[in-house]
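Enquirer: Some structures to go through are shown next.
Coordinate-derived values only; no laboratory data. None of these values were measured; they are calculated from a predicted model. Cβ atoms are built from the backbone, for glycine too; each structure is taken alone.
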Structure 1
Amino acid sequence: DLLVGCVHKDAAATFFITYYHILKCKALALVFSRDAEEVAEFADMVESSTDADIIAVRAFHNPNPSKVRFDKYLKTLEE
């Protein structure tokens with residue numbers, strides 16, 4: 001099992017953290033926002049409350065930075 005959460009606001013971070021503790025499985029938080037400070041804040045929220053892997057990217061309308069890092073992460077799972 002793998003929990004994957006898209007964290008783009010504080011409510012999404014809380015939702016991800018809640019499901020992480022309910023499911024107790026491997027988890028990945030994909031943290032993104034157009035504001036770099038928000039990215040850092042949301043990533044810190046997830047990191048301080050879980051042992052989930054985190055991909056944090058400053059991105060908004062361009063999904064490529066997130067997609068590239070997500071694809072690299074998936075390849076590590078295949079190994």
Structure 2
Amino acid sequence: MSRYLITFDMDTNCLKENYHGNSYNNAYYDIRNVLEQHGFDNLQGSVYLGREGISEAHGTIAIQELTAKFDWFYPCTSNIKF
């Protein structure tokens with residue numbers, strides 16, 4: 001069975017301006033929490049691997065949740081790949 005990767009780039013200057021918390025680095029923690037809830041484990045930085053049985057559709061739903069939940073995610077993220 002295939003396993004899916006999600007990779008993306010974050011614009012740290014955008015995060016510095018738009019992230020709501022004390023440190024923009026916490027944005028990575030927020031992203032990780034959502035992706036893990038959808039069955040993706042962090043491999044390194046902004047690279048996540050889906051667990052067995054997790055499909056590309058799960059990844060799409062996870063990205064949609066990130067966009068809906070965090071107003072900084074869409075403008076500060078680029079180059080999302082599955």
Structure 3
Amino acid sequence: MTLEEKVSQMMDRAPAIERLGIPEYNWWNEGLHGVARSGLATVFPQAIGVAATWDDSLVFRMATVISDEFRAKHHDYERRGEHQR
């Protein structure tokens with residue numbers, strides 16, 4: 001990759017690099033409000049509210065739910081051939 005191509009891949013919306021067979025991809029997402037921009041998902045309280053509980057076990061369980069949903073949605077989008085979300 002050229003320097004410009006490498007830099008372009010560091011953005012949330014990475015363009016295709018046709019000569020290398022790399023498709024465009026949108027990397028941006030966040031999980032506190034569910035898997036953002038991808039339909040229905042579990043929504044959790046703001047981080048300050050979660051931190052105020054001082055409950056490490058709760059935070060771990062929330063992270064587990066978020067990661068499970070991310071993985072499930074990833075597989076669903078891959079199955080449908082939708083690689084942009």
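Enquirer: Kindly point out which one of 1, 2, 3 the value 11.1 was derived from, the read-out being mean count of other Cβ atoms within 10 Å over residues 42-49.
Expert: 3
Enquirer: As an exercise: relative contact order in percent (Cα under 8 Å, 6 or more apart), calculated from one structure in 1, 2, 3, equals 24. Which structure is it?
Expert: 3
Enquirer: Assuming 3, 16, 29, 27, 15, 7, 3, 1, 0 is P(r) over Cα pairs in 5 Å bins from 0, in percent as calculated from a single structure, say which of 1, 2, 3 it is.
Expert: Comparing all candidates, it corresponds to 2.
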